[in-house]
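Q: Okay, got some structures for you below.
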Structure 1
Amino acid sequence: MTSDSEEAADEGLEKLRFDWRDLPAVTAHLPGTGGRMRSEMEDFVVTEIPSYLPSGAGDHAYAYIEKRGLATMDLVRHLQRQGVPERDVGFAGQKDKYAVARQWLSVHEEYASQLETLADLEGVEVLELSRHRNKLGLGHLRGNVFELRVRGPVSDWQTRAEAIAAHLQSVGLPNYFGPQRFGYFNTNASDAVRLIRGERVRGGRRMHKFYRSALQSHIFNTLLKLRIEGGTYDGIISGDMAQKHETGGMFVVDAPEAESKRALAL
């Protein structure tokens, strides 16, 4: 039998599961375009924007790949089967499994030939090989470009899309973390809580780091939701952390009215 405290704890973990229906949209008052997204693999294309390109020389081999129907960790596991230690595989971020995704991976130079075997995987094409002086690390990217195809929208989809885009241009787009951050079984954030409790959780050090990142993402989504519901989403309030675009300097806001004007002016 389980105690009341254990049942309450399990119920709390269930609340950490990601669900788009829990997160408010800032365009809910506008009619949508209708249609279907991601009906086919090619309907969602992700292209990584790296922080830097490999120089062509160095102790680390780089491969720029395009994958379909495979997660980034599927590529890492393939390299492990080829004898590459997990710690020696570098990538800037995980890309969606059900998408056409392009990204860089790296290994130490002694495993360069194993890196080329990624082309043996069904759904993977090696687009470019190069070298660089350092291992590719998490966060070594400026962002990603996303291309999405919507099939079967309503007849006046363009008018509706333009109205939605205009509203987003005035208030900004909520940068929620999506379901891919929370894992195939939607348990990454709850696994992080179990780690914090000292419980045994599947996966190695790299996966445990992803679990903790998922919990941070859940907290971010929750705070963003509260700001939208409270009407403070597109403004700055006292106590916020703000960042100057020109210098990157961070500071605590103590004059929200003045800082809101600066924020609106970007």
Structure 2
Amino acid sequence: MNDDFFYRDVPAFRHRVFRLGLATNYGINGEDLEWALEQGCNYLFWPPNARRIAKPLKAAIKRDRESLILASGPTTGYLGGSIHRACDRILKKLDTDYLDVFQLFWLGRTSAWTSSTIDALVALRESGKVRAIGISIHDRIRAGKLAEDSPLDMLMIRYNAAHRGAEQDIFPHLTKRKPAIVAYTATRWRALLNRPKGWTGPVMTAGDCYRFCLSNPDVDLVLTGPKTRQQLEENLRYLKEKGPLSEEEHRWMSDFGQVVHKASSRFTFRF
């Protein structure tokens, strides 16, 4: 296994991270979580609505808190006071003294970037309740500006073979501050796993989707959101077996992603 591909020291997280992060809100149970941790997964994304996994996650935190990178945030974030209260609720729910990453979700839709919310995030980081502050965002132009000039430590962005706009709109703006980049929607909500009309070449697997994201050096990690243990095992096994993309693989996945984007963009929202 190529350690340089699968592991990365990310200053914003104060940790060496296994680059396939685990989103815990799609259906995995406690046994699945334990298996993932045993395989080396250490970045765990936990939205507060993922209640079924809260108890086993709490147990994992209690057993070995320093080995984990725990990311969470408020369901909505429009006011500074509510952001403080949401952080306190999450800390209490998971019985931990701090979060490694505290982020606003879907900036511009379910959260706001105002003096009140910025001050709240910075204050939480300064208090030690959170170690890094971040956002998830679809607006690439805005994300590029925040990457270049803001107090943010992390940006969680949409990036996959069908949505490569971040390569022009976000990644060139990382050099000044180097915030961490977490990619999600790697399979484009599974659209990249299906053969579009007229395409005769190979079709990407979920593992290919994660390999595509991780083969970009600007991406620190990519989230996987398995519904079952089988999906989790397949994703991890394929990623470890195949490793980084070859130039030929990158070309066909990029071409395939363009076809998928054209075939399905008229049925989806654009951000």
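Q: A value of 21.6, 61 was derived for Rg and Dmax of the Cα atoms in Å; which structure in 1, 2 was it taken from?
A: 1
Q: While we're on this one: Work out relative contact order in percent (Cα under 8 Å, 6 or more apart) for each of structures 1, 2, then name the structure with the largest result.
A: 1
Q: Ranked on distance in nm of label points 7 Å out along Cα→Cβ at positions 66 and 82, which label among 1, 2 comes first with the largest value?
A: 2
Q: Name the one structure among 1, 2 that distance in nm of label points 7 Å out along Cα→Cβ at positions 26 and 50 of 3.3 was derived from.
A: It traces back to 1.
Q: Same structure again: On mean count of other Cβ atoms within 10 Å over residues 154-161, which of the structures labelled 1, 2 is highest?
A: Top value of mean count of other Cβ atoms within 10 Å over residues 154-161, among 1, 2, belongs to structure 2.
Q: From which structure (1, 2) was distance in nm of label points 7 Å out along Cα→Cβ at positions 58 and 258 calculated, if the value obtained is 5.1?
A: 2
Q: Another question, if that's okay. Rank structures 1, 2 by mean count of other Cβ atoms within 10 Å over residues 130-137 and report only the one at the top, that is, the highest.
A: The structure with the largest value is 2.
Q: I have 2.9 for distance in nm of label points 7 Å out along Cα→Cβ at positions 18 and 114, calculated from one of the structures 1, 2. Which structure is it?
A: Going through each structure in turn, the value belongs to 1.
Q: Taking 17, 45, 28, 9, 0 as the value of P(r) over Cα pairs in 10 Å bins from 0, in percent, for residues 162-233 alone derived from one of the structures shown (1, 2), identify that structure.
A: Value 17, 45, 28, 9, 0 for P(r) over Cα pairs in 10 Å bins from 0, in percent, for residues 162-233 alone corresponds to 2 out of 1, 2.
Rule-based calculations on the coordinates, nothing more; no lab input. Since we're looking at a predicted model, the values are computed, not measured. Cβ atoms are built from the backbone, for glycine too; each structure is taken alone.
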